[in-house]
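Nothing in this text is a laboratory measurement; each read-out follows from the coordinates by a stated rule. Here the structure is a predicted model, which is why all the values come from computation and not from measurement. Cβ atoms are built from the backbone, for glycine too; each structure is taken alone.
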Structure P
Amino acid sequence: MLIGVAAALLACVGYGTASVLQSYAARHSVGAAETAQAGPTLRSTITAMLAPIFIAGMALDLVGFAGSLVSARLIPLFLSQTIISANLVVTAVLSIFVLHVRLHRRDWTAIAIVLVALCILGATAGPLGDRDPGAIMHWGVLVVSAVILGLGATLVRLLGRNAAVPAGLIAGVLYGAMAVAVRVVDGLEPLDMGVLIADPALWAILVAGLGGFYLFTVALQVGSVNGVAAALVVGETVVPGIVGVVLLGDVSRPGYGWLVAIAFIAAVTGAVALAISGAAEYDRAQSS
């Protein structure tokens, strides 16, 4: 349990720091002004990805990805994904120094709520679920990831510069699907490359992970990092949390289910409130 929590915290810090660096790179890349007016294109997204600061953020994303892999295998998904979603706190604090976003009393209150809720979740989470969903789950997560990615890419093209929140939400759902795929993939314990490569869940990890990263980058080009993160956290926390409980057997400690539910809702609500507040502050700064 402690190793899983530590891995999730590592992912939280890695992803939170990476989001700020990538947002800065996306906003200051060549053609960023045109992107804000006309909407993101494949060329503008690739340009943003090639910026040195963005590449540094990608390195931190790899650290976060490693942490998320370990945590998804060791602790319930409602706990691991909620801890990882607290990267919004890291993003919000770093945004003060890098993106010049101001935090108000309500923001610090939201941060406190998230941290307290995470402590409660850590203290009340039960053992990892051991329910076997069968082959249909492995194929299902791959098919669903591919369909969601296709819909997300199409929506981005249709919405243009208004795609920030929808792209962030869909990226979050894809990250959530990736967490589910990591949890169910075969061939890791013990390592068997033949079994691993033949498992559709492995390819779901690649489709969902890369697709989510692409849509998140698109969203950062046309929206504030905190506003995009608000949409992201809903998808990457709520979806895998529900799947873990309903299909994989994740549970709380006996008698604490009600407290886990309250803490889970409080953590997600606090994170979204923090992100929305930061987005509004960012928009006011842009318009002044």
Structure Q
Amino acid sequence: MANCLIAPLNWAWLQGVAFSGGNWLESLPLTRLATADPLDYARSASADPADTCFTVTLGGQRLVDVVALFHANFTPAARIRLTSDEGWDSGWQDAWPVTHRPEGGYLPFGRPSADGRMPADEADPRGVNFLLVLDGPITAGSLTVEIDDADNSDGHLQASILFVAKGERPAVDISPGLSLGLVEEATVRRSRAGTLVGRRLWQRRRLAGALRWQDRDRALAHWFEAQRMAGRTRPILLSVAPEPGIHRDRLTMLGHLDEPTPVEHAQWRYWGWPFALTEV
């Protein structure tokens, strides 16, 4: 049984996608949700639900089983509702990430939570990531996103990346030897006068692991399909141990494959896909 979900293609990044609805700033429009840059965020004119709702037209009928909003300024009271043009309705979902409580605390930050939610003082500096995994794929030509966070103290809502996809759940287990690390890109130097000059950047996670198949053809098919869709420029979404309706923010990563690694024949009955994913 698969214990991971891989979504290599985001329908929102294809040509023909259009956004409408709500009241969003002309300088920070909804179209910025269709980029892969965390700094390219869209911002609403206010936090009123009438201003924050929007519809994304996908440019065709698409199979969808995962929807995510990355780097949003949602508060713990925020709720999100998704509906499709073909009648599917997610109902109202908590936008604040909810997950299980690991005995060893959250990684990479290392602190436990009393209620299972991400500690507020350890939130990603880029904001909250909302992830909804559907029970099964639906067909949709458009999705409407309603956001109820009217008491947001910022006076507006913003998010940087919308991810709408049909994920793959390989009938194999992700390797138990996953390696999680941090990528540090901040730089600090001292001028000749003795002043410290630097550029501070947030740390990004880097996840390394492998997928293992017994069947050569399926291994090659999964690898080639992922590379064909994501290529070397677009991030893919990887969720470890996905369960429908559970927002596992700390177990989900949107990132780039560092080096697209070919499937290697490690043993005569074993095919593996070693990968390393660095989040955007």
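Set P, Q, criterion mean count of other Cβ atoms within 10 Å over residues 12-19: the highest-scoring structure is P.
Supply the structure label, taken from P, Q, corresponding to distance in nm of label points 7 Å out along Cα→Cβ at positions 140 and 196 with the calculated value 4.6.
Details: P: 2.6; Q: 4.6.
Only structure Q yields this read-out.
Looking at structures P, Q, which one was helix-only ellipticity at 222 nm (-39500 (n - 2.57) for each DSSP H run of 4 or more, over all residues; to 500) calculated from, given that it came out as -2000? It must be structure Q, since only it matches. Quick check: 1.8 is what I get for distance in nm of label points 7 Å out along Cα→Cβ at positions 236 and 252, calculated from one of P, Q. Which structure matches? It was calculated from structure Q.
Suppose distance in nm of label points 7 Å out along Cα→Cβ at positions 116 and 172 works out to 2.2; of P, Q, which structure was it derived from? Among P, Q, the structure yielding 2.2 for distance in nm of label points 7 Å out along Cα→Cβ at positions 116 and 172 is P.
Thinking of P, Q, which structure, once FRET efficiency 1/(1 + (r/R0)^6) of positions 188 and 212 (r between Cβ atoms, R0 = 35 Å, to 0.05) is computed, gives back 0.30? Going label by label, the one that fits is Q.
Hey, mean count of other Cβ atoms within 10 Å over residues 124-131 derived from one of P, Q reads 16.5; which structure?
Values: P: 16.5; Q: 20.2.
It traces back to P.
Of the structures labelled P, Q, one was used to calculate Kirkwood radius over Cα pairs in Å, giving 18.8. Name it. This value belongs to structure P.
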